[in-house]
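Engineer: Structures given as structure tokens follow.
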Structure 1
Amino acid sequence: MKTTFIYGIGMAAASFVLGLILFFAGFHSDVEKLATGQTIGSVGALIIMVVGLVLVMKARREEFVPEEGFGYGRALGTGTLTALWSALVGAVLSVVYATAINPGLSEIIIESEIAKMEEQGIPANAIEQAEGIIAFMTSPAMMAVTNFFFGFVMGFIVSLIVAAFLKRAAVDAVPPPPPVIA
């Protein structure tokens with residue numbers, strides 16, 4: 001469990017650093033750049049997740065002797081537990097980001113979504129109703145819940161795939177040669 005915890009924290013921290021880079025590059029403070037920043041963040045987070053899960057499964061596989069094996073179930077369990085830790089820590093870090101580092105993120109997202117709806121020709125009263133829902137969904141608490149849920153689900157899905165490649169069947173122990181009778 002220690003290995004999965006450490007890798008889970010590492011994955012969450014790497015995603016948090018990516019978010020900070022996007023913030024300091026201006027992708028989270030400008031409505032026009034937000035969509036690009038979200039795309040970069042999503043692709044970057046997926047890459048971090050795949051790399052993190054591959055590394056943790058390889059590390060856990062090395063903890064088992066070849067005779068014991070590291071089957072699909074163990075590999076999937078390792079990835080799932082790591083995804084859980086990453087999602088938990090990531091949810092906490094998203095609250096820190098949305099409250100202390102970039103408290104204006106919710107307003108930027110709301111402005112961006114309203115602009116998209118206006119482009120589509122949605123009536124003003126519908127936009128007004130949607131604005132309340134968007135404001136609720138972009139509150140720090142709801143972003144944490146959403147990040148936890150989707151982070152864990154995506155981590156589980158990626159674990160299903162990665163575990164298929166990193167499982168290792170048990171190797172039969174080689175018996176010692178029979179004694180030579182002379």
Structure 2
Amino acid sequence: MKNRTAILIGSILIILGAFSIIDALFGINLWRLIFPLILIGLGFLILFRPKTLPGGTNFILRFVGETNKSHDWTVEPAEYWSFVGNMKLDFSQAVIPVGETNIVMYSFVNDLEIILPLDTGLRLKARGFVHDTKVKGYKEDHIFAPFEYETPDYALQTRKINIQSLSFVSEVEIKEHRNIE
């Protein structure tokens with residue numbers, strides 16, 4: 001997947017550069033074609049999208065919206081598509097099945113907050129142009145670089161959550177949930 005993402009981003013940049021050169025040299029404005037072509041491409045992608053997750057995966061499509069998964073909820077494989085999204089995944093009271101659960105997110109702009117219990121492993125791979133990440137209080141900014149995080153005991157956990165995010169701009173925050181007794 002890493003190579004496919006790099007090829008896609010590189011191809012888009014080459015096409016945009018070629019459009020700029022054609023406009024500068026010949027005065028032909030190809031920019032006004034880009035927006036309709038993007039809309040048509042997204043339409044085809046949504047209608048005929050390749051299956052990225054196995055059968056039984058929930059497909060959620062929102063142009064703009066907020067997803068708040070907290071309190072008692074069951075974690076299931078899911079694929080989220082949005083233009084602008086705000087997503088809170090609080091796994092502290094969730095029913096997490098044994099094994100690895102895959103969650104994939106595609107968005108232009110995404111704000112993702114994850115609250116993770118101590119007895120669950122998390123693997124997160126975020127790809128895009130700009131990432132602002134905060135993991136357990138430690139903040140990093142990434143430009144043109146992927147962000148990858150894995151809990152130290154991921155391989156040993158019986159319940160695992162594997163999240164993949166592809167967005168142009170994203171803000172990711174990972175917090176640990178600690179029971180106060």
Structure 3
Amino acid sequence: MNPLYIGVGGVAVVGVWLVITYNKLIALTNRTEEAWSDIDVQMKRRYDLIPNLVETVKGYVTHERETLQAVTEARTRAMGAQSVGEHAEAENMLTGALKSLFAVSESYPDLKANTNFLELQRELADTENKIQAARRFYNSVVQELQNAIEQFPSNVVAGGFGFKTREFFQLADNEQAAKEPVKVSF
């Protein structure tokens with residue numbers, strides 16, 4: 001066997017491996033972007049529902065201005081979040097404010113019977129479930145990307161081409177808050 005053929009064959013194998021690894025990293029990066037986009041779509045849907053909910057509640061709840069204001073402020077902050085970490089923090093705040101709003105609504109039987117309020121509440125619950133599913137998908141894709149970037153030998157390609165890991169979208173504070181009862185004071 002000619003050493004030239006062996007050398008060319010070795011370079012070809014390395015070249016093919018390099019292309020395959022690079023393309024895998026690009027595909028994972030694109031899936032991460034797509035997964036974040038799914039979360040973003042559901043969060044925007046949630047943000048669009050909140051003003052309708054606040055307006056519906058305003059007509060029934062006259063003494064809960066602070067609760068309504070907290071929901072509005074939390075929505076504004078969440079809409080302005082830039083990074084994944086900022087989104088997670090803002091979403092924790094918004095979820096807490098919405099929980100307080102729904103806890104307050106328990107004291108108003110007419111509000112609880114209002115079909116518009118019930119429909120908005122159902123849509124928000126559905127959106128929360130979709131956000132949770134999108135978040136799980138995003139985090140699993142980020143984990144896959146992170147593994148590819150950190151594991152040998154693909155880390156050589158990732159480092160050479162400047163691939164970066166992404167931040168997980170974790171709502172740990174929110175999960176802890178979900179275990180604690182909602183505090184409502186009148």
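Engineer: If Kirkwood radius over Cα pairs in Å comes out at 19.5 when worked out from the coordinates, which of 1, 2, 3 was used? Walk me through the numbers before you get to the answer.
Structural biologist: Numbers: 1: 18.6; 2: 18.0; 3: 19.5.
Derived from the structure labelled 3.
Engineer: As an exercise: helix-only ellipticity at 222 nm (-39500 (n - 2.57) for each DSSP H run of 4 or more, over all residues; to 500), calculated from one structure in 1, 2, 3, equals -8000. Which structure is it?
Structural biologist: Derived from 2, not from the others.
Engineer: Among the shown structures 1, 2, 3, from which was the value 13.6 of mean count of other Cβ atoms within 10 Å over residues 76-83 calculated?
Structural biologist: Working: 1: 23.5; 2: 18.2; 3: 13.6.
So the calculation was done on 3.
Engineer: In addition: Computing distance in nm of label points 7 Å out along Cα→Cβ at positions 116 and 140 for each of 1, 2, 3, which one ends up highest?
Structural biologist: Numbers: 1: 2.4; 2: 1.3; 3: 4.0.
When distance in nm of label points 7 Å out along Cα→Cβ at positions 116 and 140 is computed for each of 1, 2, 3, structure 3 gives the biggest number.
Values in this text are rule-based calculations from the coordinates and carry no lab data. All of these numbers come straight from a predicted model, not from anything done at the bench. Cβ atoms are built from the backbone, for glycine too; each structure is taken alone.
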